[in-house]
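Coordinate-derived values only; no laboratory data. All values derive from a computational prediction rather than experimental measurement. Cβ atoms are built from the backbone, for glycine too; each structure is taken alone.
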Structure P
Amino acid sequence: TIAWSPFVGLFIAKISRGRTIRQFVFGVMFVPTIFTFLWFSVFGDTALHLIMVEGYTSLIADVQADNAIALFKLFELLPMTAITSFLAVLLIITFFVTSSDSGSLVIDSLAAGGASHTPVWQRVFWASTEGLVAAALLLAGGLSALQTMTIASALPFAVIMLISALGMWRALVIEGHHETSLQNHM
């Protein structure tokens, strides 16, 4: 998550232009948190019910063996498996495509010196490069190589995020003092 934060952060900042900080915080922090809470509540409770009440203890072993397929193993125990599995795959593909697209948009904008409107071929270049790097890592060392690269690249970004958060806090404090000063002079 941290490795993607610069891309996601810049993308969200780009699409949030003109919004208040309150709207931004609500849209970026609370809406996803509520959705995640509902997701884990529904699917977690369903899995617990299937294991504890219905007796499908094999779900535990299946998930422990390969947690990447946990959702699909859960769907196998529910009605309409084919439909829900298809929708899950569709949503996973949508997630990866939109994540890659937003990352490519940000890289493209940064490479163009902050320009918003760049040639389509340039954005396609960055998306293709991103895909080729991921494919090369997968071919060279499998999923563990891709995960290791993601974790290794996250450490420098964690430091940058900390500095950025402190800078944002400082800017908000200064702006608050400035507004208070203006109100006192009126």
Structure Q
Amino acid sequence: MEKENSSPIQTILNGSNYITWSQAMRSFLKGKRLWRYVNGDFTIPTKEKDEADSKFKDRIEEWDVKNHQAITFFRNSSVSKINLQFGNYDTAKEIWDLLASRYTTSNLSHQYQIMSSLSKQKQEPGQPVADFLSQIQSLWDQLTLSEPKWLHTEDATLYHTYRDQQRLIQFLMAHSGF
């Protein structure tokens, strides 16, 4: 029998690291075949016409087990001030959506905070370039969530090229070798 890890990923959600946490958690849940319970593809079963009560009960129980496995993984990979909020929710999807709405804000104050943090980033002496790049990539990823959705592919491509050039300039300005 496979032993379940109660702390499924190394990243513990504290709010400010939502993007990193959600990427790791999504990958973990997909590996455990639980992601479709979280994204809403698998919803609580309804009784089919002519379905035996025992079969329906088994399907409900199977769904409930998988749903609560995901919820347990959320609880075990988040700080208490976050996981205490889960008590009012019955499904992993509800919790996932709550976390996404709470920690992926696109308001100007949030953008200002991220941009301010980006402007203060400097590579520490002796810090590997890859580590420094990961540090600022996390902030860039948070900003990406507040970007508009483009209607035309050409516009999106043009904007992404421009954004990547701006990020390169930010990186070079903060890099200790320049």
Exercise. With distance in nm of label points 7 Å out along Cα→Cβ at positions 58 and 74 derived from the coordinates and found to be 1.9, which of P, Q does the value describe?
Worked result: P
For this session: Match the computed value -0.42, -1.26 of log10 I(q)/I(0) by the Debye sum over Cα atoms at q = 0.08, 0.16 Å⁻¹ to one of the structures P, Q, and report its label.
Result: P
Exercise. Taking distance in nm of label points 7 Å out along Cα→Cβ at positions 146 and 162 from the coordinates of each of P, Q, which one would give 1.8?
Worked result: Q
Problem set entry | Comparison of P, Q - label where distance in nm of label points 7 Å out along Cα→Cβ at positions 66 and 154 is highest | Q
Seminar exercise, completed: If relative contact order in percent (Cα under 8 Å, 6 or more apart) is calculated for P, Q, the one returning 23 is structure Q
For this session: Taking -28000 as the value of helix-only ellipticity at 222 nm (-39500 (n - 2.57) for each DSSP H run of 4 or more, over all residues; to 500) derived from one of the structures shown (P, Q), identify that structure.
Result: P
